[in-house]
Structure I
Amino acid sequence: MVNILGSPNPDTPWAHLDLARSALSIPGATVHLYGKGPGRPGRKMGHITIIGGCMSQVESNALPLITSAFDSRTPPILKPPARPAPIVSIIMGSDSDLPVLLPACHTLQKFSIPFECTIVSAHRTPSRMVSFSHAASSRGIRVIIAAAGGAAHLPGMVASETILPVIGVPVRATQLAGVDSILSIVQMPRGIPVATVGINNATNAALLAVRILAGTDVTLQNRYDGFVKQMEEEVLDKAGKLETYSEQQGKEGWEVYLEK
């Protein structure tokens, strides 16, 4: 629900009606005006109710309303929208792991999933790791992506201190080229599961997080369906080009394709 307040400018007593009108085009929005006549600064003139299949859908539908409320051409009549609380936490044992995790950040952004990113070392800040793990669920975090190299204890230790799903990203950080990391993460004792993706494959970690969240979010399901269809179209497009090139004279199709 969004409250409709009177304009802070006494010279525009009916400005609140502009916000009410803009809400009429938003899916799932219902406008309730209290019939109080001209608005006074800060006076509650009504409210707007927005419903949807899930919270992310409601937030998405409400964004145009919030944007119009803060249009620089009109006086602001609402408080600035708060930044969405993160539901995915990306953690790493060292800032040297951040370049490996960038694809995960970009993927979550692509799916409009709010997330946080920080450093939590299992070996150098064990107390911070424990407090982070204990508080994650109560803060609204629903999935944790943890990257680590070498001994790579971070994902497993975090999983032992939280009920949230933990996705481990093995980092290629030593002379063993990440093999030590992936074995450390994947070989968890019975009762402490940790999902593990390929070495340096933060993209798959983010996509797995999306799939977990999509189980209770219809909007995310639709976005992921679109992502899958896009991948299919890209492969079919490449196949079509390769087949077309194979019809050219003088060279094999794969030769022409590689030259493009």
Structure II
Amino acid sequence: MEKMYYEVHDGNGPYLLLVHGMLSGRSQWTRNLAALSKQTRPVVMELWGHGRSPSPADPALYTPEAMSAQVEQVRRDLGADKWFVCGQSFGATVTLRYSLLYPERVLGQIFTNSTSALATKDKVKELYADVHKLAENLAKHGQEGLKRMRIHPVHAKRLPPGAQDELLADAPLLNPAGIAKLFQITSPEASVAEVVHGTKVPTLLVAGELEERFAPHRKYAEQHIPGLKVVGVNGGHACNIEAPDEFNTAVLAFVRQHG
């Protein structure tokens, strides 16, 4: 069975799974690991087609349920009875669904700005209307096709010095075929907006307040996720990189409360 790549960092306390967003990778968390390790044992996972993870040919491995099963397998590998999970952007579609499917295994969950996780049915149709054209483009142009996407780190504008270079260093590892499958198979079914009201675990949203387009999705989360705690920080979409100290402080306070 093919598995997503993950690495475990030294630390103290419960395990904390960290899942990056689309066209990112393990370097998403470089500015968080040292602080988070003081009270958790960070586990950094890379999604299909990203970083050191494979790009399976089997489309069944790209369903949201199969992605959650990958997360659960990591927990089993670690021998952890319960843990914390954290998803950034597209990664939040994975961790939020995992917590819905395996609530008995989750001490608490954290997520950041994620349109893909909270898009309602109409928004999903709008967002992914052209995924087949995208897949064709990636098949034709490969890495150059990835670079043309506005979410590629080459186009990042708010990142602190050095952060963009770290993301770009891993960018050649992005696999166009695997990422095309994520867009075609996973993305149209990834949103948890219609079921998130069933959340049964403590939940923290660390919201980058400089990303205006996330505002309606933040409001949706506040209205539909039971007991949601929101901490706003002075960052945009990649708020854990743009405002690492604020992000780390919010996460560690949440861990202390629920760990």
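Bear in mind that the values in this text are calculations on the coordinates, not laboratory data. Computed from a predicted structure; not experimentally measured. Cβ atoms are built from the backbone, for glycine too; each structure is taken alone.
The table for this structure:
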item: At a computed 17.8 (mean count of other Cβ atoms within 10 Å over residues 12-19), which of I, II; result: I
item: Distance in nm of label points 7 Å out along Cα→Cβ at positions 36 and 212 - structure with the largest value, from I, II; result: I
item: At a computed 1.00 (FRET efficiency 1/(1 + (r/R0)^6) of positions 140 and 180 (r between Cβ atoms, R0 = 30 Å, to 0.05)), which of I, II; result: II
item: Distance in nm of label points 7 Å out along Cα→Cβ at positions 220 and 236 from the coordinates reads 2.1; which among I, II; result: II
item: Winner on relative contact order in percent (Cα under 8 Å, 6 or more apart) once structures I, II are ranked, highest first; result: II
item: Mean count of other Cβ atoms within 10 Å over residues 44-51 from the coordinates reads 17.5; which among I, II; result: I
item: Origin of the value -11000, where helix-only ellipticity at 222 nm (-39500 (n - 2.57) for each DSSP H run of 4 or more, over all residues; to 500) was derived from one of I, II; result: II
item: Parent structure of the calculated result 20.8, given that mean projected area of the Cα convex hull in nm² is the read-out and I, II the choices; result: I
